[in-house]
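> The data blocks that follow each hold one structure.
Coordinate-derived values only; no laboratory data. Remember, it's a predicted structure, so these values are computed and weren't measured experimentally. Cβ atoms are built from the backbone, for glycine too; each structure is taken alone.
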Structure 1
C-alpha cells in the first residue's frame, strides 16, 4: 500500500502568484497534492507558474473544488491553520506536533489534509469547525502574520523534517573529508617535535599537560585532510626544516 501524502487545501485563494508560492514551498518539502477551493481568479492560471519556480508538477496536478466540504470529503484527519484564537473548543497543536501526527496517520494509510485560509482574512469559523485540530505556530505574539506561502512552508518543513534522517550537524566541504586519526596523530608528533626543538616546552614537568591541551583544541577543530596538510606546511615553514629533519 502506497503511503498517502498530506493534501494542502487553499480555501478561496486570491492571487495566482500566491498559489504558485505555495506550490514551490510544497515541493521543497516533498509534498505534491494541492487542492484549490474556488480561487478568485479562476484555475488554471498561468500567473501561478512563474512564482512556482519549477514546481509545475504540483500545479499541473492541482484539483479544483467548489467548497471546502468537497475538498476534504475523502480525508480522515483535517487540520486548520490560523494565527487567531477562535471562540470555540478546539485542540491547538504546533506545526511540529501536527506533522508528527500526520506521519503516524499516513503510515497507516489514512489520508490527512491541512486547510489554509484566504490571504486577507484567513479561514472562517465555519471552516475551522470542519477540522479536528487547529495548527498554531509559536510566533512573536505582537506580530503573528504570515503570508500563504510562508504558512505552507512552515507546515511542510515540519512534515519533511519529521521523516528526515539528516544529522543535525555534519561537515560539508567540497573535495575533502575528515582526516583519519592516524594522520592527525602524525601531525601531533610533527608539531610537538618542532615545539621541542624550539624550546616551547620550557618546564619538563608541564610538558604532558600542555601537550594534552594542544591536542584537545586541535581535535575540537575537526580537522579535514586538507587542514592537516596545511598545518604540516605551516610547521615546516616556521621551523625552516623539512619534516624528516625534525
Structure 2
C-alpha cells in the first residue's frame, strides 16, 4: 500500500507568540518549529498501516525552506521518502490554494491512501484534507479513530458527537483526516535519524506544479487578545444581589 501523509510545520506549542514587525504575522525570530501534532498522528497511523500491510509511506509538506527540519523528522520516524513543496510565504496561502498545491503533488504520486491531520495548530481551519479530496475527486472521511485496510477498500471508524461513532467502508484510493489521540506517537531513534540523511526528498515549487498564487484570503493584522478588568458593585438585599450575580454569570460571562 502506497500511503502519502500531508504534514505541516507549525510553531511549537510552548512558543510565546507576538506580532511581527509588519503586524500581519507572528515574529518567527525566536520560535521553534515542529510537526503539527494532528499530522504527527496521521504519520503514525500511516507507519502502522505499512508495518501491517507493507508498502511505502511518503511525507508531503508545503512550506518554506525551514520546513526541511520537520520533513527530516518525519523521515527519521520511518517515512520512506518525502516531497517538499517550497512555499516561502505560507501566510499568503489560503486553504484552497494550499489544497491545489497538495493535490497536484499527490496526483503525481498516485497513492492508494492519503492521510492528513484533523486540523493545524496555527490556523485550525480543519479544511485541507476535505479540499484535497474534492480537488482529486476521491472519497473521504473525517475525524478518523481507526483504520482497517482490506482488498481495494478500507473500513474506518469516525468519531461523532456525544460519544457516538460511525463505521464507513470506502474504496481506494481515498483521503482521511485523522483524529489526534488515535494512537501513541513514536520517537525518532538514533538509527532512524542517521537513515533520514540518505532518504530522498524531492523539492518542487508552485510553478513546477503549474499552480498560480491566487489566494482569496489576506491576513490584515494579527494581535494578542486584549485583557481588561472591571469591578462591579452589586447593590440591594442578599437575594437581589444573588439574582444580579446569576444574571451576569448567565448573560455576560456565560458560564452558567
Structure 3
C-alpha cells in the first residue's frame, strides 16, 4: 500500500509546486463563468430559464474536473519519456497498485480543482439551494474525477506519443463536454442529441452536481450515482489491465 501513498503524494506535490499550472487551469472556468454567465444570462432569463449562473456553475465545475482529470494521464507518457515510469514499473510492487496510486493522485487533484471552481462561483453570484447536500456534492465531484482520471490513464497506457495523446484528448474531451448539458438544458432537445447525452458519461456528473447544488436533476440523483459508480469500476478495471501491458 505504500506505493499507492507515494504516487498519490507525488501527484499532489506536482500540482501545488506549479503555481502557473494552478492559475492556468482556473483561467478557462473563470472565463466561461464570466463570459457565458453574464453574456447569455439575460437571454436565458427571457426564455424562462431563470438565473443562468445558477444553471451554468455546476456544468463549469464538471468541466474543470474533466479537463484536469483526463489530462493527468499525459503524465504517464511524460514519465515514460524521462525514465521515471520504468523505475516505477521495475519495482517489486503490483502494477495494479501503481495504477491505483496514480489514478487516486490525479483524481484528488481534479477534485481539488472542482472545489476551487465551486468557491470561485460563489464570488460570481452562484448560491446552492442547500448546504446540507454538500457531502453529496463532494461525492459526485470525486466520482467524476475518478472516472475521467481512469479514462485518461487507460488511453495513455496504450500511447507513446504525447502529441497523439493531445489530439485524442481534444477529439474526445470537447464533445464530452459540449454534449453533456453543461451549457444548456437537455429538456426539449432533438431525440438524437438526447440519446447522445445519455451515453455521455459526463452528463451524469453534470446532472449529479446540478441536482445536489440547485435541485435540478434531469436523470435523477440515484441514476447519476449508480451510472458514475459503475463506470468508475469498469474504467478502473480496463485501465489497470492496459497499464499492466505497458512495455518498458
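> Given that Rg and Dmax of the Cα atoms in Å, derived from a single structure, equals 28.5, 84, which label among 1, 2, 3 identifies that structure?
1
> Out of 1, 2, 3, which one gives -8500 for helix-only ellipticity at 222 nm (-39500 (n - 2.57) for each DSSP H run of 4 or more, over all residues; to 500) as computed from the coordinates? Show your work: numbers first, answer last.
Numbers: 1: -13000; 2: -8500; 3: -25000.
Going through each structure in turn, the value belongs to 2.
> From 1, 2, 3, which structure was FRET efficiency 1/(1 + (r/R0)^6) of positions 53 and 181 (r between Cβ atoms, R0 = 25 Å, to 0.05) = 0.65 calculated on?
Source structure: 2.
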